[in-house]
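In what follows, structures are represented as structure tokens.
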Structure 1
Amino acid sequence: METLGQLKFARIYTQGRLQSIKEEQWDIQPEGFNNTIRWNVGHIFTTMEALVHRGVSTYEPVHPEWRQFFSGGTKPADWTDEPPTKEELLAALAEQPARVVEFLTGKLDQKLPDVMNIRDIHEMSTVEGVTQFVIWHEAVHSGIIFGLSKATSKIREFNRSGTAI
């Protein structure tokens, strides 16, 4: 159960990071960053959905249509449809942990039908292993969101004043 507590804690941390970020920052992609805040938020959500489903095939992912925007290798510059709004993404992030924790309770010890391999360097053989990877993944992207929020706040201030800060 500690793993599921960590999952909830990671989300609380991510949501806390997002509280102070203005909406106009969500779609700025500063030089040196591969994506935007919106992309990272959606990526956290859709990756958890996809990996929980991959770990336990009876899990039904919510918002599978969002994967076109937020799967690994996608980027906002290639979007041809409107992505989910900030409000939709924040609502999805808020409800996801309780739903996922409820589904995974009692299943962490289950063996995966096939070992899951991430880039030929990390293997997972249990639902708990996949869940721990999901937590690590969220933490990485929360850090990126933090960096993006700092970088985009400077861009916002520059655009408002006309001078770099």
Structure 2
Amino acid sequence: MPLKPPDLLFELLNDFFTQLLCVGESESMDNLIELDLTFSQVRILFALTHHDEPLPINEVAERLRLSVAAAGRNVDQLVKLGLVVRREDERDRRVKRVSLSDAGRRIATWHVEYKRDQLRRFAGLIPDTDRTRLIEALQPILAGDSLRELNQERCG
């Protein structure tokens, strides 16, 4: 029995993204593994890359769905490694704000740029006609509300 269009699209997108995410994954993950970071610590690093201003630890915890205690322990380790800076809030000394240190920003930026370079390389390998069709298919999807709604739910 043939798959229904939403199921077929799911299968194709799943295969596409699985293969795409694997491109260069070994090398980029090896660099993070060498730092001996836990998964939660890596998540904190990448969450902080999206913010120019230091975030309160409780907000980091909420965004990553961690307990405040777990987020605090992970931040402690990242501070010890010199990847995160922790400071008291200027208005409320009970609140601790965290941001990436220069070293933390370099690591996160390298990882993201490496993945972007791999994606750019992939885009260059697609034959022109397929690239044009993919562009024409993606533009209206990205201009629509479907992804925006999902991102609002998840990324707030």
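Given a computed value of 11.4, 34 for Rg and Dmax of the Cα atoms in Å, for residues 73-112 alone, which structure among 1, 2 does it belong to?
Considering all the candidates, the number was obtained from 2.
Figure out for me which of the structures 1, 2 the number 0.97 belongs to, where Rg/Rh (Cα atoms, Kirkwood Rh), for residues 33-104 alone was derived from the coordinates.
Derived from the structure labelled 1.
Work out relative contact order in percent (Cα under 8 Å, 6 or more apart) for each of structures 1, 2, then name the structure with the largest result.
For this comparison of relative contact order in percent (Cα under 8 Å, 6 or more apart), the top structure is 1.
To which of 1, 2 does the computed value 4.3 (distance in nm of label points 7 Å out along Cα→Cβ at positions 25 and 57) belong?
Going label by label, the one that fits is 1.
From 1, 2, which structure was percent of Cα pairs over 20 Å apart = 53 calculated on?
Label of the source structure: 1.
Computing helix-only ellipticity at 222 nm (-39500 (n - 2.57) for each DSSP H run of 4 or more, over all residues; to 500) gives -19500 for which of 1, 2?
Source structure for this number: 1.
No lab work stands behind these numbers, since they all come straight from the coordinates. Predicted model only: the values in this text are computed from it and were never measured. Cβ atoms are built from the backbone, for glycine too; each structure is taken alone.
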